[in-house]
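Pasting the structures in now, so scroll down.
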Structure P
Amino acid sequence: MSTTHALLVASPTSKFEKSEVPLREIGTDGVHIKILYSGICHSDIHQARNEWFEGIFPMVPGHEIAGEVIGVGSNVSKFKVGDRVGVGTFVDSCRKCEYCLEGRENYCLKGNVQTYNGRHYDKAPAFGGYAKQIVVDQNYVLSIPANLDMAEAAPLLCAGVTVYSPLNHWKVGPGKKVAILGLGGLGHMAVKFAVAMGAEVYVLGRSKAKEQDAKEFGAKEYLITVDAIDTHKNFFDMILNTTSSSADNDALLAMLRVGGSLVYVGLPGEAQSFDPFSLVTGLKSIGGSNTGGIALTQQMLDFCGEKNITSTIELLDASAASSVDAAYDRVVGSDVRYRFVIDASTI
C-alpha cells in the first residue's frame, strides 16, 4: 500500500507529529494529487480536540486543499496530469439519494464521506489535507482557475463555499443590505463575496480593531454590534452569522427588515434560543447553511476567478510540527488575518 508524509495527532490531547499514512488506491476513477497548500479551518481544531464529537485517531485534518494532479485512473476524463485542482470538505457521497442527484452532495442522506475524521464506505479511515498527497474520486475534485494564487485559493474550498452558499441561496445582490457578523476566516470571505455580488455590506463586530480591514474588503461601514442593535433596527435584509459565539437572536432579528433572514454558518457548540414573536411580527426567518455541493463549489471557484477573489492568508511553514499547534492556539485566540495555510512542501 502506498503512503504519504502527513501531520497527524494521535489523540485529542496530542501535539502534532510527522508520520506516514496510507493513500487510497487510484483505481479507475481516482485523481492522484500533489498537495501544495492546505488551509487550517476552525473545524479542524474542534475535531482534532474532540470538541464536537468523538474523533477517529490518528487524525490528519485538512479539508481546504489546493494541489496539482500527478496521476489519474483509466476512466478519468475530467482531469489530466498538471491540472490545478482543489478538494473540499467531502470526498464521496452515496450518489443515489435525492440530494446527491440534485448536486447537493453536502446534504447526502446516507452521509457523505468527510475528507478527514470520517470513513470511506469500505470502512477505511479518511485522512485529510495536512499531507503531501491525496487520492480522490474525480467526481469530488474541483478545478481552480488559472489566475488565482494557489495558497490564497485553498481556503475557498471550505471557508469560501461555506459563505458563498447562503449568500447565493438568499439571493444577495444589488439593492440588498447585508450584515456580516464577525470578521474572521469566514466573515472576511463573506464580505468579499457580498460586495462582489453588488450588495451594500456592513460588518458587525465586538471592537474597532478590524474596521480598516473591513473597509478595504469593500464594506460600507464597520459597526459595533451592541451599539448597532439600537441604531440599525429594521435595516438589514440579511444578517450572516459567521461567529462561533452565542448570539442574542432576538436583538439581531430586530435589525432585520420585514422578510429578512438571520442565517447561521458559525457553530457556537451550544443550543441557541429565540422568541417566536421576533419572527412572526416581521415575516422573518432563522436559517442555516453547510458548505455546498460539488457544482456549487465549482460555481464559487469560477466566480472567484471572474472577480479575482481569494482568501487573505498567513502562510505557515510546517517544518516543525509544533508550528501547527501554535497556529491552532492563535486561531482560537482570533489572532490570524484571516486564514492560516500550510505550505505542504514543508511537511
Structure Q
Amino acid sequence: MQTLTLTRPGELRLTDTPAPSAPGAGESLVRVRASGVCGTDLHAFGGKQPFFTYPRIPGHELGVEVLAVGLDVTNVRVGDRCAVEPYLNCGRCIACRKGKTNCCETLQVLGVHVDGGWREEIIVPAAKLHRSAQLTFEQLALVETLGIGAHAVTRGDPTPGESTLVIGAGPIGLAVAQFAAVAGAKVTMLDVNDARRAFAADWLGVATLEARNLTPEKLRAELGGELPTLVFDATGSPASMRQSFLWPAQGGRMVFASLVQGEIAFDDPNFHRRELTLLSTRNSTAAEFKRIIALMESGRIDTAPWVTHRATIEEVPAVFASWTKPETGVVKAMIQL
C-alpha cells in the first residue's frame, strides 16, 4: 500500500509497505481518507521535533473509514466515519488514573513515537475512534488540531469577558482563539504575519495586532489601558515564548500551547513580582474529542476556511517543502488519500 515515510530530516518518500493484517480484539482496521499536516510534521521534516526518530511514518490528524473490527468492539462498525484520537496511553499510571490520559507516563503518539497514518490503511485501538455521521473526512481530520486548542483553553480556564491574548495565528493559535471565544473570553491575536492576522480577523472576527516592536506599554494602550490577564503562546518560537512573560497583567496566567526543543529562560524577579501562573498543555482527551465533534455538528465551530492547501499522497513529496515556508500562506494543508 502507498505510504509516506520521513526517512530523515528533509526527505519524505512515497514507499510501498505491506497492508495490515486483520484487527485483533479491541482493534479496528481503518482506511485513511484525509490527514492534516501539523506543525509537529513540519518540525519533524526540519529535524526540530522533540521525541521524534527516523525513519517514521508521520500522520496523527486523521479522518478515517472503518473497514473491519476485531472481537469485543462495540463503539464503531464497518463503514463508520471517524476521527482518530492518536494518543496511545497505558491506562495504569498515575496520570491515566487521574483522567489525564493526554500526558500518560508512557504515552505514544501515532506519527511521532510510533508509525502514523500517512498510509492507506492502519490498525488502531477501537476506543480511540470517535465517529460522526455528519462530518466529512476532512472535518474529522481537523478534530485533533482543534483538540490541542480546546485542551489549552481548558488549562487556561478563561472567564466570560476576560481579556485574553493569543500569540501566533497558525492552526493551534486559531484553535485556541476559537475555543477561548466559545468560552466567552475577549480575544486579541498577535502575529508577525500580515496574511495570518487578516485571516484571523476575517474568519474569527477577533482583534489582531502586529507583533513586531510591541512593548507592554503599547499593548496596554491597544487593550484600553490594562494588560491581558490570560496569555497563550502558540508560536513554537523560543524567542516568542521568552517574550510572552512581558504580556500578562499582575496576577495573570500564561499557557504554553507550543513545544520547542531546549530551554526557555525568563526574568525571575519580573515573574515573581507579578505572581504569574505558567501552565503547560499537552494533547487532549477523549472528552474533548466528543465535545468538539458535537460543536462542529451543531455549527458552533466552523472549519470551512481552515484548509488552504491540498495534495494527494502522490503529490506530497514534491510539495511538502513548500508548505514549511511562510510565504506559501499555508494555514492548514490536507493530504487526500
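A value of 0.50 was derived for FRET efficiency 1/(1 + (r/R0)^6) of positions 284 and 316 (r between Cβ atoms, R0 = 41 Å, to 0.05); which structure in P, Q was it taken from?
The read-out comes from structure P.
Which structure, out of P, Q, was P(r) over Cα pairs in 10 Å bins from 0, in percent, for residues 164-267 alone calculated from, if the result is 16, 53, 29, 2?
Q
Read the figures in this text as sums done on the coordinates, not as results from a lab. From a predicted model like this one, the values you see are computed outputs, not experimental measurements. Cβ atoms are built from the backbone, for glycine too; each structure is taken alone.
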